[in-house]
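Novice: Alright, structures below, take your time with them.
Here, each number is a calculation from the coordinates, and none is a lab measurement. The structure presented is a predicted model; accordingly, all values stated were derived computationally and were not measured. Cβ atoms are built from the backbone, for glycine too; each structure is taken alone.
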Structure P
Amino acid sequence: MLVLTRKENEAVIIQNNIKVVILNITSNTVKIGFECDKNIPVLREEVYLAIIEHNRMAQNMNRNDYEGVKVLWKKTKKA
C-alpha cells in the first residue's frame, strides 16, 4: 500500500486521468473529491464488497431459485 500525506486542497493524480483531492479535514473525517471520467466507477468499499457478494450469490443460484424469483416478479408486476 502506498501511503501519502496530503493537506486540505492538495491532490493526488492516478494514471493521468483520476484526480483525488482532499477537500476538508475534521477531527475524525476526511472529505475527498474525485475528478475522473463518468465511465470510471468510484465506489465506497462497503458498497463494492456488497456488490461482489450479491454477484457471488447470484452465480450460485440454481434453476429452482430462478423459477421462484420469476413467480415473485410476476406477482409484483400485477399488484
Structure Q
Amino acid sequence: MKRTKFISCVMRETDFFKANLTGCDFENTDLQATRFQNCNLRKASFVGAKNYFVDPVDNNVRQAKFSAPEVLSLLSKFKIEIV
C-alpha cells in the first residue's frame, strides 16, 4: 500500500496491522476509530487529518508529517497531562 493517497475522505473503524504505509497521504481524512498496529508510516502525511491514534512506540513514524493540534494524540499512550 506504499504511497496510497487517502485524501479528504472518511476512513472509520479501519484496522491497519503490519501494513507498509510508507509515503501514504491521509491529508484531511477523518480516521475515527482507525487503528495502526506495527505499521511502517515512514514519510506518511497526516496533515489536516483528524481523530487518529498512532502509537509512536509500536509504529515507525520516522519523517512522518503531522499537524497541530492533532499531533498531540501521539502522546496519549503516555497518560500525561498537557496544559
Structure R
Amino acid sequence: MATTQIHLTEMESKALEEIAHQVGKTEEELLHEVVQNFISTSKQRALAERRERLRQAQGMWRGREDLPDVQELRRESDRSSLQ
C-alpha cells in the first residue's frame, strides 16, 4: 500500500477527528473510504458521459447523400485483395 501525506486545515483536521470518533473508525479508514468513493464516482461519471456522447452521435450519418456506399467499398476491397 502506498503512503500519501496530505495537508488539512485545522478545521478539516478537527472535523475529521470528530467524525472518526463518532463513527468508531480511524481517520485513515475514513480517508480510505472517501478516496474509494471519489474514484468510484469519477469512473461512473466518466462512463455516463461517454454513453451520452455515443447517444448524441447515434445516427449522425443517417440520411447523408455525399457518402460512398459501404457495401460497394467492401466489394471493391475484396476484389483488390484477390489480385
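Novice: Which one of P, Q, R has helix-only ellipticity at 222 nm (-39500 (n - 2.57) for each DSSP H run of 4 or more, over all residues; to 500), as calculated from the coordinates, equal to -24000?
Specialist: Attributed to the structure labelled R.
Novice: Here's another thing I want to ask about it. Out of P, Q, R, which structure matches 16.7 when Kirkwood radius over Cα pairs in Å is calculated?
Specialist: P
Novice: Match the computed value 0.65 of FRET efficiency 1/(1 + (r/R0)^6) of positions 13 and 53 (r between Cβ atoms, R0 = 35 Å, to 0.05) to one of the structures P, Q, R, and report its label.
Specialist: Only structure P yields this read-out.
Novice: For distance in nm of label points 7 Å out along Cα→Cβ at positions 21 and 61, find whichever of P, Q, R sits highest and give me its label.
Specialist: Evaluating distance in nm of label points 7 Å out along Cα→Cβ at positions 21 and 61 on every structure, the highest lands on R.
Novice: If you rank structures P, Q, R by distance in nm of label points 7 Å out along Cα→Cβ at positions 29 and 45, which sits at the top with the largest value?
Specialist: With respect to distance in nm of label points 7 Å out along Cα→Cβ at positions 29 and 45, the highest-scoring structure among P, Q, R is R.
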